[in-house]
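Computed from the coordinates by the stated procedures, all read-outs in this text should not be read as laboratory data. This structure is a prediction, so every number in the text was calculated from the model and none was measured. Cβ atoms are built from the backbone, for glycine too; each structure is taken alone.
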Structure P
Amino acid sequence: MAIFLTNDNINQYLEQSRTKPLIVDVYAEWCGPCKQMAPAFEELAKELSSQYNFAKINVDEESDLATKYKIRSVPTILFIKDEKVVATKVGAMTKETLKSEIERVFK
């Protein structure tokens, strides 16, 4: 299950990205494509939890984080390794597409 990132807990998960990459779904409650993609993201979070941490950022509740990561549209997926964003993918994806992006970025 994906955890929700806030200003209070993000540093803990960024630190963990040194040993376990972090995949972040940046979304909004009102976003249709975000809602369509959410089940696929959660399924991958369960399937790949031994290899990766999965997290979510709600842009309306965590506007500081959205600004920090220069989010211009949702959904946006951030791929984080060693506390740095190593790739970004904008737009809704199927489970298969997201999984192949994860493998491409972190292999």
Structure Q
Amino acid sequence: MSHTTLGRWSVKLIIVFFALIILVQIIAAVGRSQGAFDSSSLNVFQLLMPIIIIPAGVCGVAAFVTGIISIIKSKERSVFVFFSTAIGLFVLLFVLGEFLFPH
């Protein structure tokens, strides 16, 4: 386990990231089963998706930043911090890819 405060924050943020991603998957499955995404009208499922995805992305990027600071500044060597920092890096790369190369 982590010995620094920033290392603990990094691990907690990546856990929140995964919890929010699981929540989005549940909302998407329920919405699909009720046909919410078939119609062109706006409904609660279409509103909930970005409301949950955006904080999930912020948590992933924040986990990367706090993990990097913890590793460099405080010489953190916990496996959990390295894992959360690596996942946060992938989230950061995904977010940057979406902004730099939109589709």
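Ranked by relative contact order in percent (Cα under 8 Å, 6 or more apart), structures P, Q are topped by Q, which has the highest value. Please state which of the structures P, Q yields 0.75 when FRET efficiency 1/(1 + (r/R0)^6) of positions 32 and 64 (r between Cβ atoms, R0 = 30 Å, to 0.05) is computed from it. Structure P accounts for this read-out. Could you figure out which one of P, Q the value -11500 for helix-only ellipticity at 222 nm (-39500 (n - 2.57) for each DSSP H run of 4 or more, over all residues; to 500) was computed from? That value comes from structure P. Among candidates P, Q, the computation of distance in nm of label points 7 Å out along Cα→Cβ at positions 56 and 80 that gave 2.2 used structure Q. Using semi-axes √(5λ) of the Cα gyration tensor in Å as the calculated read-out, with 18, 17, 12 as its value, let me know the right label among P, Q. Of the options listed, only P reproduces it.
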